[in-house]
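**Q** Please find the structures below.
Read-outs: derived from the displayed coordinates by stated rules, not from any lab. Note that the structure is predicted; figures quoted are calculated from it, not measured. Cβ atoms are built from the backbone, for glycine too; each structure is taken alone.
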Structure I
């Protein structure tokens, strides 16, 4: 008996340019998390801020300390001055030095923030690992009660932690959901080296609803494990769907003509039509016999189809 897939609406996923931008730190206990909770899971206080914000705070503190040192040097120069002229010169020089330092700091606030960020991350490696481990515990508990929440937690964690265990958990959860084209789905971040039937099924599902996600890495994966996929219940269909997704770009037809040739007769009509148009636009490309097979299938099955007649 087939398990009915669950409908869902995923929480919006905010992509970041850098993985560390997903990290937040508690200002009170220095606990790290990649999740979106309001309160710190470690101390319970509402003191979580992005690590970049913490780095900026540290950069400003560092600059303030530098200005304070400049002012203290000015004060020391004044105290050791023996004449009024020396006092005036010490004050003028000190204020000039402090003003120049302040001007330079304004120009270098971003590089200093980056330096403080690097320092923070390097010095906090153990605490970051501990925080992510607690996030993983949270995800494991959530999966038992709310698979959607569990997946969303794992999706956030995967930005920082890249290992097959988390990828497999995400894939297994995705296979229990009713996937739609309008969902924010990914593939390449979930790819693993070893054969996994759930991943093959997920690739097949994406080849049907989000073909733009089927790229070289996914095609090479199904090629590497073609024999194992064929032994699956719907293996032949999965491979035909991937081959059909590949014909969306000439680049993939150029790279994998033999693979597409093996499953051209199992392609849905719309994908074969796409391939037929591509073949007609490039009459000089034989593609290892793919052109001849497309012509033969066209003559056998689609010669009188109105959709194909427009390309005669």
Structure II
């Protein structure tokens, strides 16, 4: 059945059609995929996953929910209000530990991993006119750090701490989703935006095609100070219009997360169908090129769901 994704849909849920052929499942099976803002990377990948599941899992109804991303997604899973969610690795770790400062009033003991997927890059982009080139240059300027208590905003706080800075060093701090941050920059009402997302995120692509930008560097020493799961990396030259050289920054792995109440068979199929249809995920967003089954079960901050573990053992990834 052909899947149509209306461009005009900007929030809420997308209902996916039930597949006519594939893996048997109970008629009552339902998968709510928790993503992020519609201008980020989680959302288009979630929409593509919904098509994959609908086309290959009989009797399964799938919908995609746009959310405030990582922190909200973990809380929704714990409450039983989703079956699969995208989240940043450090947020997943904080949820498992019950880190109150990260937005978790208690340990979220029900969350389970499907697997590590692609890395998020901390991408700080400023207007060329602002003169901002490196992280220290943000002092005295306005910056959007992402939606309040989102995974992006948690990344922002940790980087500011590691740099010996705080939001007080800024002239103004905005707490806005990616798309809204970009619109303010286009209207000359904001100097810079910090976005933790896959390379080539739509919001920054849109911005770079609309006005001259500067991709802001973050020193490798920040990753060294923060430690795992942060790593030092580069945003490759040419990722965005006007970016003519590699720019140092940080990266952190994203994780697909489910919950313990999801059946082993369901978790097995969610894992299997993802890895058997990676080509279509890459077609939905280039960030999916980094999804690697050999790394999916490594260095996870929470237990694997038994259904996902069964799939990795079948493929020889786990013993």
Structure III
């Protein structure tokens, strides 16, 4: 999430709660090792990687937020431009003041969907053809909002969007059309009064019949079960004390273990099913304000946008395995 100042973090008490929490004494948990930066990007060109969608070949489709671009990056670091969102000269985007492309989701047929925040009628969800091409807006979202994290539910044929300013999870038909406010509540809302630090619901993932959302200002990871009719059930807080939490990714499909990007602290943390967490990657591994994490098999992909460090935006890969704990 761009331009998040340190004051947007959670309270010291909440941080202490996270740090003092004691993990269970038995079982196994993911171990993250062998981090390596596979691609370095150009900050001067606005190449600030914000979010990730993976291709079948293991390459990563990234949104470059301030360049308004979507690029494909191979595991060896080769780059290919897929699309550029149209310029918006009169952009008055909340939080950042400029047009930015943020969340990304990939359909099984290769179609890409991205969120575009502009402060104008161009704000919403845009579709990009498989293998790249001209973007097309398929849904408008409120111009005074900040559509951020994005996920596609192929089975139900809907897209979910986390709005960081309006504290809302929007639901939109995959084909496009009118959005519905699917989930709202205090747990999704920003906690900071300053406009440049007003970042609530941010990252969004589908996992085990639920929509999971991070709240950056609150430092919380939330779970919203999807009801039988597709409605939102009560919002559950699953982890706290996650300072300046941005996006996140689950380690596998069967357990509620997530790797989360703590952008303000230049860290990636493992969040366990009981809500406790520990740092597994940091600045020494190459992180520079990490923004998103996704995992496929035994590989974790982490983007760093360097929003605050202003140094070395990059894509990092790391190995994920399991180790005994206790």
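**Q** Given structures I, II, III, which gives the highest value for mean count of other Cβ atoms within 10 Å over residues 91-98? Show your work: numbers first, answer last.
**A** Values: I: 14.6; II: 22.1; III: 18.9.
Once mean count of other Cβ atoms within 10 Å over residues 91-98 is worked out for each structure, II has the highest.
**Q** With semi-axes √(5λ) of the Cα gyration tensor in Å derived from the coordinates and found to be 33, 21, 17, which of I, II, III does the value describe?
**A** Details: I: 60, 26, 14; II: 33, 21, 17; III: 26, 22, 20.
The read-out was computed on structure II.
**Q** A value of -9000 was computed for helix-only ellipticity at 222 nm (-39500 (n - 2.57) for each DSSP H run of 4 or more, over all residues; to 500); which of I, II, III is the source structure? Display every interim value, and only then the final one.
**A** Working: I: -19000; II: -9000; III: -1000.
Attributed to the structure labelled II.
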